[in-house]
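J.: Structures for review follow.
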Structure I
Amino acid sequence: MASNFLYSTRDHKFIFNEWLDSGKIFSYPKFGDVSEDEVSMLIDMTLDMALKVAETVVAPSNDDGEANGVKLENGQVKLPQSYHHAYKYLNANGWGIEDPEDAVVPQMVKAACKEYFGAANPSFISYVTLTAGAAKLIASFGRQEDKDLFLPRMYSGEWSGTMCLTEPDAGTDVGDTITKAFPTGTPGIYKIKGTKCFITAGDHDMTGNIIHLLLARIEGAAPGTKGLSLFIAPKNKVNKDGSLANKNDVTTVSVEHKLGLKGSATCVLSFGDNDDCEGILLGNPPDEKGAAEGMAQMFQMMNSARHGTGHSALYVASVAYHNSVKYAKERIQGRPLSDPKGARVPIIKHEDVRRMLLNQKAILEAMRALVFVVWYNVDIMTYSPDEKERKEAQNQVDILNPLAKAYCSDVAWELVADAIQVYGGSGYIEEYPVAKQARDVKIYSIWEGTNYIQAMDLIGRKWRMENGQLFAGWLAELGANIEKYQGTPGLEQEFAVLQKAFGQVKEIYKTIIKYAGKEFRLVTTFATRVLHAVSMLYCGYLMADQARVALDKISELGEANSESTFYKGKVVSARYYINNVVPFIETLSGIVKGGDTSVLDIPEEAF
C-alpha cells in the first residue's frame, strides 16, 4: 500500500479570509463580537492545527484500513487499532463529535477540518460524521428523556450512530420499506422487525454502543414514504441511568466486500430476529390517515449527508491531484517537442500533462467553492438572528445541495482518472497512491441517493418550490450578477462566456418546463445533464468571482511578490474552467432542445 496524504490549507484560507464574508458569521450572537483580525487568526490557527492532526493522527490509519479492512468475527465487526486511536484522539481533543452548543467556530470551518481528516483516511471519517448526524436527529425530534440519555454519550464519542434506510428491496425507492414496528405496552416503545443493508458504520468495536436511527412502518400506517416513522434502535439496550443493559436483538449478518473504502464497515443488519428489538419512536405516531413523520425527519440527516458526500468526493480527488502534481515534478521522461535534442525534463514540462493537472486544479477549486458556499449558507440559516436572512440562506441550500452532491461526485471520478493518467503505467499499480483514490471515490455518486435522484430533486422539487418562483428568482439573480461584472478588466472574455452560457441555461430551463407538460419522460431522460449544466454555470460564476478577488490582490501585492503566485493560480484556474468547461453547456443545451428520444425508443431486447 502506498497512500500518501498531501494537502494544503491555502485554498480554505482564501475562501474564509478573502472571498466569503466570514466576519458576518462570527458577528452572530453565537460567536460573540470578534474583530476581523481575530477572525482571520482563529481560522488560520484552527485550519493549521487540523491539518497537523490529519497528517500525524488520521493519515497513519489509512494503509492499515486498506490492508486489514474490517473483520466480522463471531457476530462482531472489528476495526484496526489505528482507527480506535484516531477516533479517541479526535473526540478527546475537540475535533470529532461535539455538542453544537459548545461550538467555537462556524460549521464551515469545522467542515474544512473534516475535509483534512477525510482526505487523510476517507474510510475512517464516516464513523465521526454519521454519529454527529444521528445525534442531531435526536436533538431535533427526541423527547427530553431521550436527549438526556443518548446525546451526552454521542457527543463525547462514547457511543456512535448510524442512519438505517436501505433494505434489500427498498433502496432508492425508500417507500417500499418493509421493516415493521409494533406497539408495546409502553408508550413510545415499539418492537422492530426487519433487515437493513448497506449500513455504513453499522457495526464496529470502537464504541460501547451504536445508536441506529431507523425507518420502519408502524402497523396500520399508510403505504409509501408517508407512512414511515423514525426510531432510535440501539445495538444494546440502555438503562435509565445510561448504563448498558442486554443486547437489543440487532444482528450483524454480513459486511460488504467493496471496491474501495475497505476500512469502512458497510453492514447488513437484522433487527428483531428473536422478537426482542426495541425502538424508541421519534416524534408522533401516524395520524388518523396513517401519515407519519419519519421521512421528513430523516431528510434532515439525508440532506446534510448528501452535501457531505459531494464534499467527500472533493477531498478524495484532491489527494489524487496533489500526488499527481508531486509525481509530475519529479518524474523525468522525454524531451520537449520544441527542443527534441535537449535534456530530458520532468513531465510537468509536457503540455498535455499540464492540461491534466490544470483540469484537476480548476475543477477541484470550482467544486470547493460550491461546497463552501453551501456551508456558508448553512451557518447563516443556523446562527443568524434575522428570520428573513435565515430563510434566504435556506433557499440557497435547497437549490445548491443537489448540485454540490451530484456534480462534485460525478466529476471527481473523472479527475482521479486524470491523476492516474499523469502517472502513466505507475498510476495503474497499487504501490502508487492514486489507484486507491479511484477505488475510494466511485461510491460518492451512489451514496445518499444516486445522482439521478439529485437531478430529479433539482428539477422535480426545487424548480417547483414556491410555484416555481424560487428557482426562477435564483436564476435571475445569477444572471444579474454575471451581467453586473461584464467588462471586468482581465476577465472580459470570461464574463462574456458566462453570459452566453447563462442564456443557454435559460433555454434549457424553458425546454424542460415545456417537456414537463408534454412528455415527462424527456425530463427524466435529460435530468442529469441539466443538473450538470446548471452546476457548470454556477461554478463558473463562483470561479470568476474568486478571480476578481485574486486580481485585486495581485494589484495590491505586485507581480513580483511571492504571495502573488497563489493568486495568479486562482486567476488561471478561473480562466481555464470558464473557457474549457463552461462551453460544454452549449452542447448540453443543444442536446436537451433537440429532444432526442433514442433512450425511450430502443427496444429492451436490443441492449
Structure II
Amino acid sequence: MTALLNRGDIDFAVFDWLELHSRSDRETVEAFLDLSEKVAEESFLSHYKLADVDEPGIESGEVRICAAVKDALAQYAELGLFGAGFPERLGGIGLSQLACTASSAYFSAANIATSGYVMLTVANARLLAAFGTDAHVEAFARPQIEGRWFGTMCLSEPQAGSSLADIRTCAEFDEEDDLGKRYRLFGNKMWISGGDQDASENIVHLVLAKVRADDGSIPDDTRGLSLFVVPKLLPDGATNDIAVAGLNHKLGYRGTSNCALNFGEDRGAIGWIVGSPGDGLRQMFQMMNEARIAVGLGAAALGYRAYLLSLDYAKERKQGRAPGSRGGAPVAIVEHADVKRMLLTQKAYVEGAMALCLYCAHLVDLEDSEGDHQALLGLLTPIAKTWPSEYALAANDLAIQIHGGYGYTREYHVEQLWRDNRLNAIHEGTTGIQASDLVGRKILRDDAGLAALKRRILATLEAAETCPEHAEFKDALEQALRKALAAADYLRSQGLDRAIENAAPCLRGFGHVVVAWLMLDQLVCAGRLADKTRQGQQRYAGKLAAYRQFYVHDLPKIGIWLSTDSYARSDYGAIDIDVL
C-alpha cells in the first residue's frame, strides 16, 4: 500500500529542520506520530471512498452520516486525540502545535472529509478556552476536548456569503443565568460544515450575530458583530430552536455534512454571549486563522498523497520505449522525461506546501516567547491558506495526468483527491479575500511581519553561502526578495483601493518567495545531514532536484506577479462592465 505521507520527510521537517526535539521529548512525539499514522490508515483511509458515495442525508429533520465516519471519530475520541494540543489542566495531552499539525496531516491525507469534523471541533474548543468564561469552558469546551461533542463555526449567510458586514442574524437579550448573559437568536446560516450530524452527543455552534438595540435596529457593519455559543441540546437536555433547512452537496468533502441552518423558527435559539457585544469578529479571527492554516495543511496533505500515488504508479506502469528505440520491452513510464518533469514539479509543490504549514505551526509554538513570531505568523497565514490550496491542487492535477486514462476513473484515488482538494481554494475565504488580507491588513498597515520575513530570509541566505551547490538558489532568492520588497513599497504608495486591485498577483508572488525561502532553508539543513546516512544523501539529492525545478521553472513567474510596472498598468476599476 502506498504511504499516506513520506514519514522520513515528516521527521526531517519536524525534528531536523524545525528542531522540535529541543522543546519536546522526541520519543513521545514519535510515538504520537506512529499512532496517528496507524489510526489514519486503519480507521480513516478505510472508508475514504465509502463516505464519498454514502453521503449525509436528512431523516426526521436530523442529519445522518455514514456509519464508518462515526466509528472512526469515536476511535479518535477514545484515544484522546481531540485533546492532544490542549493543556492538561483542560483535560488535554499538552503536545505542541507542531506535533499536532504533523499528526493532522496524516488524517487529512487519509480522509479530509472525516478529519474536517475534528478540525472544527478543536478550533471551536480553543476559541472558548481563550475567550469564554470558566463556565463556558466547563460546559462547552471540555466535552469537545474529550471528543464527546463536536463544534462548528457559523458565519456565512445565504445573502451575505463572505461579506460579514451584511450578516442579518440578530440576538435579543433574554436573561442572565449560571452561564452568563443569555440571548435568543434569529436568522439563517449557510455552508455550515458539520452543522448537524449523528456522530456526537451534542453540537456546539459558535455563531456570529448582531445584538438588536432597544429601538429594534441592528448595526450595519462588522463592528456590531458579537459571538454566541449556541448548543444543539441545551444544558437541561431540551432541543434548542435550531432547524436543518437543507444539505449542500459539494464537489468534494462529501462525507462532511454541509448544512443550511435556521436559528429561531419558534421562540429563538438560546445562546450565551462570549465576551462583550461587538467583540465577535475579533474573537472569531482566532478560529478563522486556525482554520485557514488547517485548510492549507489539508490541501498540502491531499496533494502529497496524490504525488506518492502517482510516483508508485509511474514506477509500475509500463508503456512506451526510450526515445530512438524501435524495439524491446516497454519501460516504466517513470523513465520518460515528461513524467519525471511532472513528478519533480509535484514533489516541489507538495513539499513546499507542507513546509509552509509546518513552519506556521512552529510559529504558533513560539508565539508566547520573545520575538516577532506573532507578526510573521500574521503575514504568513493568508499565504499558508492560499498557496497550498492552489499549488497542491496543481499537484493533484498532475497526478491524474500521470495516471493517464485511469486517473479519470473512480477506481483510482487520484480522481477523488482532486475533487476534495478543489474545495480548499474557497474554504475559509477565496484567494481574493486572502489577498486583500495580506495586502490591506498586513503589508499596508503593519511593517513588523514583513520585517520579520526579511530578517529570516537574509539569515537563510547567509547560511547558504557555506555550500557552493546552493549558489544558484541563493542568487535567485536574493533577487526574489528584492522584487517582493519593491512591490510592497509600491503598493504602500498607492493607497488602499489601487493596492487591492493588485492584491491577488501580489499574494501569488509573495507565496512563491516564501516557499522558495523555506525550500532553501531546508536544503541548507539537509545538506548538513547528507553525509551522515545514505538516507540523508537520498533526501538531499531529491530535494535538490525538485527545488531546482521550482527555482528554474516557477520562481521566475514572480517577475509578472510582483512587477510594479504591471501594477501601474492595471486599472480594473475603470473597466466598463459591459465589455465583460
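J.: Starting from the value 14.6: which structure in I, II was mean count of other Cβ atoms within 10 Å over residues 23-30 calculated from? All intermediate terms of the calculation are to be shown ahead of the outcome.
T.: Numbers: I: 17.5; II: 14.6.
That value comes from structure II.
J.: For which of I, II does distance in nm of label points 7 Å out along Cα→Cβ at positions 135 and 447, calculated from the coordinates, equal 4.7? Provide the component values of the computation, followed by the final result.
T.: Details: I: 1.9; II: 4.7.
So the calculation was done on II.
J.: Related question: Identify the structure, out of I, II, from whose coordinates Kirkwood radius over Cα pairs in Å, for residues 95-318 alone was calculated to give 18.3.
T.: On the way: I: 17.7; II: 18.3.
Derived from the structure labelled II.
J.: Of the structures I, II, report the one carrying the highest value of FRET efficiency 1/(1 + (r/R0)^6) of positions 199 and 343 (r between Cβ atoms, R0 = 35 Å, to 0.05). Can you show the working numbers first?
T.: Values: I: 0.05; II: 0.40.
Evaluating FRET efficiency 1/(1 + (r/R0)^6) of positions 199 and 343 (r between Cβ atoms, R0 = 35 Å, to 0.05) on every structure, the highest lands on II.
J.: Computing FRET efficiency 1/(1 + (r/R0)^6) of positions 327 and 439 (r between Cβ atoms, R0 = 35 Å, to 0.05) for each of I, II, which one ends up highest?
T.: On the way: I: 1.00; II: 0.05.
The structure with the largest value is I.
No lab work stands behind these numbers, since they all come straight from the coordinates. Everything numeric here is computed off the predicted structure, so don't read it as measured data. Cβ atoms are built from the backbone, for glycine too; each structure is taken alone.
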